[in-house]
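Heads up, there are several structures right after this.
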Structure I
Amino acid sequence: MSIRNNTVGTTEITPVEIEVTRSMKQESRDISRGGFTSITVNTPDAFDASGEYKVSFRYEGNQCIANRIVVYDSSSNAGVFNERITSFSLSHTIPAGTLTNGHSYYIKITAYYKNGNDEESVTSSSSSVFYCLATPTWEIRDITDGQIVANSSLQVGVNYAQADGDVIDEFIIVVYTASHTVFYQSSSLYDAADTVTVTGLNDDAAYYIRAYGRTVKGLAFDTRTDHPNDLIIHISYATPSFYSPVYLENIRDGGYVKVSTNVASIEGVSDSGSEIVYIDNEFADLRNDSVSFLKNIDVSGNFTLFVKGYSFVVNALVVELSGGTETISLRWRKAANGKCAAELKVGNSVFYSSFIDPPADDAIITIKVTFDGFYSVEVQS
């Protein structure tokens, strides 16, 4: 057999070559007619099997008219759920109670489509393994919704428990203003025992608190599950009772004024055994010494402590209160950006004042430590 070539005359084509050419043309027509199809399952996050869960998948090809989901137990490879639905949607909902918490699974999905008048299908590979886990108990610790906080600082911690033994991977604590802009956001925390201290809360203001995170097996948790609008607190600083070091009482019948005081004079003792050196009869020179006050000291209940001085040494101990089972220490700190702050440590909890520009060597600084249910520390220059 011969055919004419437009440029070089005639060319001989063998029967084998003709068959190959026909085969290639047939394959092209099949691809053109049916189109390329592909399907991939989006592996579910861990979820609580007591609620329904929508599984989505990615599909390319002719219009998907139906899909089938098969869920397998990853331990036994046994199918535990098999359902076909007629839907254009690229998703399939697993009904509540179908799977079991504490188990792991994987999924295959088949998409059905029309190829001319014929129904054809394409099936995905197995998804990655995912877990069904009971929703954790997750809450802000020791703070109730609507609570009034009588302080400018607040210590925030969480309670966590999970019935299937899944542990926290990480979580974050966020405090919002009344307009729900971020006021404070913690770095990633990894242990439910971790706490953060939020400072600078304004009087007569409202704040919202949220904590959210994820477990090691991928289960998300959020305090918004129980508090969709976040837990709210109201700041109202406690007004202390009027205090004066000297009280005057007019004794009318006697024609005199009675003067009384509740100030107790306490005397410090140099820890070096040397005589305490005073500067301008006002400040004790403690650059090479320290002083202990051992008598007439009773710090119980609410209290306010003022420390006044200058030329504080960075990282050095300024004041320490100890007795019983708790120690309170105060140090002067300097950040990498050069700003300074007072650090208050109470047991394992640490509080910081606002950071200020480094004071001049002769600038007098007053550090105020307050306890009225919560600790706070302020620096006044």
Structure II
Amino acid sequence: MKFCFLILLALLPITANGKVSTSLLASGFDQPVWASCPKGVTDRLWVLEKDGKIVIYNKHTNTKKDFLDIRHLIKIRMNEQGLLGLAFSQDYLQSGKLYVYFTNTNGDTEVCRFTAHGSGMGQCDPSTRELLLGIKQSARNHNGGWLGFGPDDYLYIATGDGGSGNDPKNHGQDLGTHLAKILRIDVSSASGYTVPKDNPFINQAGAKPEIYAYGLRNPWRCSWDRKTKDFYITDVGQNHWEEVNFLPSGEGKGANFGWRLREGMLPTPKKNVGGTAPAGSVDPIYAYRHGNKSNEGISVTGGYVYRGPIESLQGKYFFADFGNSRIWSIEVERGKARNFEDWTENLQSQQGAINRIVSFGEDHDGNLLIISLTGSIYQLIER
């Protein structure tokens, strides 16, 4: 499998539209790492706090209430651990089912299902927890942490390579582990999960049947374009390159993104680690170097293709860098990335600089949210 993309490598940015800015939507959260809402909910956001709480924020009343508290299941020994991901079932307002990704008290990954009672707007009882997947971690970093429902209604899960440096156990290229992968499972049954029959390695001896794609180091935030259903996967690099990966709608089963052999488009620069790109591997559609220039950074934060109410932003994929807090966008047309824009200055809030951008989010109407680990959530607005 080989996708032929035009890859942009550290181009100088175009000055972005000066008519777009941000407003402070909410603040006072304890290290928020993600925010969004279930299908059909227009006035609330569910906010993940890294230490193990999910808080519901009411946009109309500017109030918060605790939804789920699993701090007793989590122990953070390193800054990449904690409560990291959340996904709502498509019928959440009827079923109350939600899916949570966190590192437990042993530092290992758990993907669990919880069930909120009633309409799903009240509190969720931690005792409803059902463990779906447990993944042993070999170190305390590179935990991945994203999960979401795809256009096919299956649950996708992004895992890191297990940590340390240079992926010492080569989890990235090993189909016998869940680490360093995009997993895909069917959670439509009342309990447990099944493996979709068209998963690419379901009949391959020794391979984990849940694997959908592989060769990732630490995928931190993925998303589908609401309109086109294209799949964006950002992967945090090691010492040189940060990646934005792209799978066109309906394609990508079995994709190999190259780690640990490759970082960005080049061999990983360590003896006996880096190498030639695997046959059929997928290069990033955009990659940027580590550094201090306006088109460089150190740790990519994936975002979304904008499909909200601001017409001038339609089709732009927004992403950021956690280390230097720069905010950029690209557009993808016919498999080619173009129009790299730097939004950093325009999107600074009047209430203060936006920094430590750990995630983006979307509300019901497609408004783009920027989540700062310092405790604030911002929304893109038109001036």
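A short reminder: the numbers here are calculations on the coordinates, not readings from a lab. What you see is a predicted model, and the numbers here were worked out from it, not measured in a lab.
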(request) Please state which of the structures I, II yields 0 when helix-only ellipticity at 222 nm (-39500 (n - 2.57) for each DSSP H run of 4 or more, over all residues; to 500) is computed from it. (result) II
(request) Assign the value 10, calculated as relative contact order in percent (Cα under 8 Å, 6 or more apart), to the correct structure from I, II. (result) I
(request) Tell me which of I, II gives 8, 24, 17, 14, 15, 11, 5, 2, 1, 1, 0, 0 when you compute P(r) over Cα pairs in 10 Å bins from 0, in percent, for residues 119-278 alone. (result) I
(message) If Rg and Dmax of the Cα atoms in Å is calculated from each of I, II, which structure is the one that comes out at 37.0, 146?
(response) I
